[in-house]
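Since every read-out is calculated from the coordinates, none of them should be taken as a lab result. This is a predicted model, so every value here is computed, not measured.
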Structure 1
Amino acid sequence: MLSLLTPFDIQLEFSLFCKKMRKEKGYSTKALSEKTGVPDSTIRKFEKTGEISFRQFLMLYAETAKLTELQQLTQQPDTPKNLDEVLKNARS
């Protein structure tokens, strides 16, 4: 499937989202650093460039948003595996 988005675009969107959530919670980068263990300089770099390790991203996300919502992206929907299942679901 063709997408006009690049991984870099998504990185920046996540960094802006985390920054927005940090500010909504009233955290400075220093306060967020103290809560998460992610260095303040890493948080500032992430908010400007989108660059961060995945583990550190998850640590920030867990503090500023709902980690379970991010985890749900990995869940596969219950899609029918054959025509019989499609027809069964259509009758339900």
Structure 2
Amino acid sequence: MAFNWEDPRPIPKMTVDNQKCNVPLTCKKCLELCPQAVFALITLKYVKYVETNINEPYAYAVRPMHRDKCTGCMECVNACPRDAITVQFGEGEVK
């Protein structure tokens, strides 16, 4: 499939507010519902030889690692119970 220079699909600006989504493994809705698997879970707290508690605030974070795969379905925005995800295509913003 060739890239169409006349009608390029914009890559959205996506943000996850980690102040609102501070314990992502208790919810995981965006990770499970995104049909394109845009989001990834990263570990922020590492302690050698100690398993990180999934309920510890700020130990994990959700990041939009594959923004170029986003189709704009907004399932992540609609599913987030804490309103932590924003998606912006060009000038408009959906929250």
Structure 3
Amino acid sequence: MAKLVVTYPAQPGATFDRDYYVKVHLPLAQKHFGPAGMTGSEALFPLAPDAAFVCVGILHFRDPAAIGAAMAAPGAGEVMADVAKFTNIQPTATAMA
């Protein structure tokens, strides 16, 4: 199993729509990345108001090659463009085993 960890750092003036992220964005990622090997996802929201991140998204994949296949999938651009609909934060993604 492999994971793609997407972090959204806290910063002054940052906006983040949690409901949209959970109800729209993650299902959109599953729709486009599922055929490439995405097996699920989760969203973590810090409890502390002064946390370093406003959200940590974890996308689960069957193996590391599936992450690469998902990023090259035809719908990957739609998933990336959707980020602007729920946040003004530039996310960072890190593949992990």
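Of the structures labelled 1, 2, 3, which one yields 52, 27, 20 when Cα extents along the principal axes in Å is computed from its coordinates? Of the options listed, only 2 reproduces it.
39 is what came out when relative contact order in percent (Cα under 8 Å, 6 or more apart) was calculated for one structure; which of 1, 2, 3 is it? Don't skip to the answer; put the middle values down first.
Values: 1: 27; 2: 39; 3: 50.
The read-out comes from structure 2.
Supply the structure label, taken from 1, 2, 3, corresponding to helix-only ellipticity at 222 nm (-39500 (n - 2.57) for each DSSP H run of 4 or more, over all residues; to 500) with the calculated value -19500. Only structure 1 yields this read-out.
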